[in-house]
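Just so it is clear, none of the values below were taken in a lab; they were calculated from the coordinates. As the structure is a computational prediction, the values presented were derived from the model and not from experiment.
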Structure P
Amino acid sequence: MKARVYVTLKKSVFDPQGKTIHDALLSMGYSSVAEVRQGKFFEVTIDGVSPEQGRRIAEEIAARLLANPVIESYRVEEE
């Protein structure tokens, strides 16, 4: 199975990279862009397990390694 893990900063955490990108977009004429939040994307391939086990493993990997639970949240999607 292939899992996609999206990691983003929590809304309460200031995102300086997102702010810089947003400001650049505004200066380029994209005045309708209200906000930009940056994040990370991972594709994790898990072999030899059931879909339920694969989902559990992907969630565990995201929680234990890919995301910092203090400042980030994550979402796991299965392919």
Structure Q
Amino acid sequence: MFRTTIMLPQELKLKAEEKAHRLRMSLGEYVRKALRDSLFGETKGKTAKDAFLSDRAVYSGRAPKDSAKRHDDYLYGGNAS
């Protein structure tokens, strides 16, 4: 490992320390984890959660039969076809 010095605004450092404390880890561990998550999308071999795939909302009403073909029209309006 390499020792690195970075300059942080006071508010950012305080928030990072608070978050690290809540997660029961050192500030150094928290910064390394945040960098790993940001750069590689994973932490210790676990894939980061994808917001789209973790959405559990389900629409139970009637839907048009051509919704796969014309989804842009239904989502954004207009005539994409």
Structure R
Amino acid sequence: MPRTRGHRLVEPLVRRGGDLQPASWDEALDVAAAGLARVRDELGGEAFALMACSKATNETNFLAQKFARVVMGSNNVDSCNRT
């Protein structure tokens, strides 16, 4: 059973055998990274898109678009900064 504080989870969950189970942060990040790599490897970078946020700093948005382009191989980056 996952630990909660009110209605909020306080630890990450990963799917094991079809069920969501508590995991360490390292394991959860490894699972997320493996899932992103699998999508990129099987479908190509253009299967990935990233939406940035105008309320984030320029540096954060720069890192987000760099991740999408360099790591995922996608030019599908957009934000609401255009307005």
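Rank structures P, Q, R by relative contact order in percent (Cα under 8 Å, 6 or more apart) and report only the one at the top, that is, the highest.
Comparing P, Q, R by relative contact order in percent (Cα under 8 Å, 6 or more apart), the maximum is at P.
Of the structures P, Q, R, report the one carrying the highest value of mean projected area of the Cα convex hull in nm². Let's see the in-between values first.
On the way: P: 6.1; Q: 10.3; R: 7.6.
Biggest value here belongs to Q.
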